[in-house]
Structure P
Amino acid sequence: MANVVIVTHWLDGDVVPYVRIGSELSRRGHDVTLVTHCHFAEMAKKAGLQFRAWDTPEEFARLVDQMQLNKDDNSFQSNSFSYESNPFRQSTENLEIRLREYRIVDEVSQRPDTVFLCKSRSSVGAYLVAEKRGLPLATVVGYPSEVASMLIYEDLEGKKDLPRLNELRKAVGLPPIDSWLQWESSAKMTLALWPEWYDQIDDKWPTKIEPVGFPLEQGKAAFKRDIPEDFSKWLKENPNPILITGGTTKLIDKSFYTNSIEACGLLGQPTVLLCQYEEFLPSKLPDNVVWYKYIPLDEIMPKLSVLIHHGGVGTVTGGLATGIPQLILPGYVDRPYNATLIKELGAGDYLLPGNWQPERIAEMVKSLEDESFRTSCAKYVQKMKENRGISVAADRVEQMLGKKEYIYSIRRGEKAEEKKEPDLPDQKKEAGGKLQKLSSEQLARLLQSLKRREKADQG
């Protein structure tokens with residue numbers, strides 16, 4: 001029995017997978033502590049996990065609001081990849097926050113049999129503790145476009161961030177590093193939470209990444225979540241409804257909800273709307289639309305006809321597992337790339353923001369209700385029955401126990417050096433592959449950063 005410390009940040013899509021994996025490890029007899037935002041304390045308790053919070057309820061509420069502000073397209077002139085010009089990064093990555101997170105992780109990692117399972121990129125506190133204490137650590141990549149995003153970040157901001165990162169390392173008694181990518185890729189095990197048939201691993205990452213499957217598996221639910229009684233009654237009277245959900249984040253355009261709701265009003269079909277934030281909704285809903293702040297998606301997904309959503313990988317996974325055609329209206333982070341993958345698989349379609357007219361959405365929903373789409377989606381139901389992402393991830397954590405080769409240490413001999421410039425066609429192909437996986441706002445930030453760099457070079 002080991003002391004497993006799971007470290008992650010942000011909202012449901014970046015936390016629920018770790019709760020499921022942690023619950024499986026707990027069932028196997030390990031002591032499991034989840035370290036994340038206070039909002040998830042009750043979820044962790046129901047899953048049988050110990051819990052430590054990064055923050056207070058007030059701090060978490062500010063974080064959610066900051067996510068909404070950080071998405072504003074009009075802010076790109078002042079909001080780029082750069083730490084200096086990005087208020088969200090300043091509030092979540094400053095020295096005080098990083099040291100506080102380091103102390104929290106250190107407190108739950110006193111046992112010599114501790115192993116870490118961490119979300120990539122944000123779990124800096126765990127990286128520091130594992131390196132200081134000589135403990136095994138595995139990182140986890142949650143969605144395919146994250147790898148391309150990290151590689152581009154290294155190209156644009158990695159060197160610029162080095163002094164700040166080394167200041168943090170000095171504060172906890174660790175030597176300096178030569179590059180951000182050297183640090184981020186130093187885990188001796190990295191897992192990807194998707195199967196190979198969903199997307200390939202970006203081969204430009206300097207170390208091995210193992211795809212283990214989606215973190216959704218039959219019989220591996222972390223805990224039972226009940227469907228509200230009034231919804232069950234409504235569902236009996238209104239079978240096979242459409243469902244609209246934008247996930248649990250405020251990182252979404254309000255028009256996602258207003259236009260989807262109007263489209264379903266035009267269709268006149270029974271529709272369930274899931275949204276935690278009333279400020280995103282119109283003052284009056286169509287008679288055929290019922291609104292809930294929360295219903296367990298895993299429980300109701302098999303009862304739906306079409307799924308209209310934002311493109312988060314958790315919702316994508318649920319749709320694949322139940323064979324429900326998906327209409328994705330993506331806008332931020334990994335969602336546009338997930339949408340293209342779903343279309344390529346034949347499991348749905350997507351509309352980019354410029355095409356979110358209610359009439360277009362309604363037309364697309366009707367096309368997805370065709371029996372041919374149902375047949376195409378059905379083949380992924382079987383694939384998902386064979387998916388073992390939770391079990392394999394837990395197996396890999398146990399694989400690290402007592403093994404020195406998984407102790408976290410910085411990859412040496414990785415000092416940044418001038419790379420030989422590839423032939424121009426190859427260079428364009430490589431850059432194009434990375435850019436294809438970025439969302440519109442990531443591309444806008446990239447462009448702004450390049451303009452800023454060009455201006456600095458000229459000055």
Structure Q
Amino acid sequence: MKKNTVLIYLYPLLSAIYPVVFLHAYNLSEITFKQIFPYFCLAILAFLIVFIGAKLILKNLEKSAFITAFFFVWIYSYGSVLGGLNALFFVRQFVLLPIWIGIFVAGFFAVVKNSKKEFFTKMASIFTVIFVLLVGFNLIKILPYEFSRSIQSEEKPRETEQKADDNVDEKKYCDGNDCHDIYYIILDEYAGFESMKEIFDYDNSDFYEFLKEKGFIITDKSKAKSPDTFENIPSNLNMQNLKPKDKIEAYKNIGNNAVSAYLKEKGYTTVVFNNSYLPNDMEPTADYNLKANKSNHVNNILLVLMNKTVFKPLVPHIQKWAEPENRRLFILENVKKLDYIESPKFVYVHLICPHPPFQFDENGNFIDEANAYNWTDKKYYTGQFIFITNEIKKVINSLMKKDSIIIIQSDHGVRQNHFNALGEMHSYDYIPEKAYENILSVFYLPEFHGYLPRDLKPFNTFREVFNYYFEDELKIL
């Protein structure tokens with residue numbers, strides 16, 4: 001095969017796979033090669049379909065290669081162009097999309113009318129160099145990282161199992177003892193009492209008094225160790241101060257955690273509401289994995305790729321199709337209806353609320369989607385905060401009838417930096433940098449006659465609970 005012929009096939013192929021390579025390179029801490037590989041295959045399949053289709057229409061190899069590369073550049077650059085224009089002035093998609101289609105049609109006919117073979121041969125050389133450099137630059141980032149990840153996986157195939165304490169009984173503890181159901185509810189970005197009053201001018205003392213009246217222990221001096229969910233939740237569920245090197249490691253620490261393993265040894269059934277933004281949450285160890293929808297959610301990688309293409313206008317509709325039932329409302333309703341699952345059970349709930357997107361006002365009415373990430377006006381966070389507080393009161397009233405252990409904590413308090421609807425990070429000066437430390441940390445512990453420090457470190461939560469209820473001697477860190 002001649003060199004020029006190789007180039008003619010190579011550069012349109014690279015144009016098809018480059019966006020997938022780029023996505024992987026800039027999300028290495030969140031996406032594994034195994035997760036991204038199907039999209040490489042999909043990109044190659046798309047290349048074959050477009051290239052063969054162009055060849056059948058144009059009857060010319062060089063033109064087919066050029067129009068194929070042009071097609072993928074055109075289709076994948078739409079989202080970036082829209083974002084760039086919106087940074088300068090607001091552009092609606094129904095205005096840009098027809099113009100964008102017109103650009104492709106004009107380009108297609110320009111290629112059809114161009115009869116100069118030398119032009120397409122020269123373009124093949126130029127574009128091959130460009131795409132080889134683009135793909136190669138990203139592979140330089142990907143390959144060492146994936147190699148390192150592979151080595152670490154071989155060295156520590158079951159890392160989280162090694163973290164669990166050795167103080168577990170061979171006989172299941174709950175076989176001969178009455179064990180309480182345990183509900184661990186994480187309210188994402190739920191600000192502590194102090195932050196709500198000082199930052200949002202909202203007095204949450206009514207909830208404080210409600211908790212005290214119900215017999216809750218309030219560790220109001222507890223602090224989040226980090227503004228990062230991916231440090232805090234793995235630490236809490238593994239009962240130690242962890243700092244995962246990336247989100248992939250954090251996912252593993254959550255999926256196979258020491259708390260769930262400990263309770264399984266005691267005879268507990270694990271129930272997970274898998275409805276957060278964390279992929280699969282505790283699915284690897286869950287006996288029951290409850291989802292708002294049968295599909296739960298369309299693959300996020302697919303949505304990210306589509307969001308960069310001319311199919312971007314379809315993304316919101318696909319999301320709504322995939323999630324006909326609101327995840328938050330599903331959890332709030334169904335966490336109270338688990339009597340059909342045999343006790344004792346450990347119920348893990350990570351509720352993305354009052355964390356954005358903001359959906360509810362204080363009365364539970366849906367707000368305008370345009371304000372889903374509006375941190376400039378404090379009323380949107382406050383409204384969703386009040387809504388979830390009132391709903392949690394209902395959950396508490398229901399669970400207390402079952403004499404369950406109830407632990408409700410923020411993963412972190414309100415943070416200073418947030419993404420807007422366009423995915424851009426903004427800093428809001430009215431929120432202090434350390435506000436994330438002020439969290440909610442409350443416990444309903446039936447028949448508890450022990451002591452919890454007001455400044456309890458969240459990753460010591462289950463050490464304290466296990467020491468009391470299972471007469472264990474886990475070290476308080």
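Thinking of P, Q, which structure, once log10 I(q)/I(0) by the Debye sum over Cα atoms at q = 0.11, 0.12, 0.14, 0.18 Å⁻¹, for residues 123-362 alone is computed, gives back -0.78, -0.91, -1.18, -1.55? For log10 I(q)/I(0) by the Debye sum over Cα atoms at q = 0.11, 0.12, 0.14, 0.18 Å⁻¹, for residues 123-362 alone, the value -0.78, -0.91, -1.18, -1.55 is produced by structure Q. With respect to Rg/Rh (Cα atoms, Kirkwood Rh), the largest value across structures P, Q is given by Q.
Can you tell which of P, Q yields 2.0 when distance in nm of label points 7 Å out along Cα→Cβ at positions 139 and 211 is derived from it? For distance in nm of label points 7 Å out along Cα→Cβ at positions 139 and 211, the value 2.0 is produced by structure P. Matching task: 18 is the computed value of relative contact order in percent (Cα under 8 Å, 6 or more apart). Pick the structure from P, Q. The correct label is P. Matching task: -16500 is the computed value of helix-only ellipticity at 222 nm (-39500 (n - 2.57) for each DSSP H run of 4 or more, over all residues; to 500). Pick the structure from P, Q. Checking each candidate, the match is Q.
For the set P, Q, ranking by distance in nm of label points 7 Å out along Cα→Cβ at positions 179 and 347 places P highest. Calculating mean count of other Cβ atoms within 10 Å over residues 235-242 for structures P, Q picks out Q as the one with the greatest value.
Read-outs throughout are calculated quantities, based only on the coordinates presented, and are distinct from any laboratory measurement. Since this is a predicted model, take the numbers as computed values, not measurements. Cβ atoms are built from the backbone, for glycine too; each structure is taken alone.
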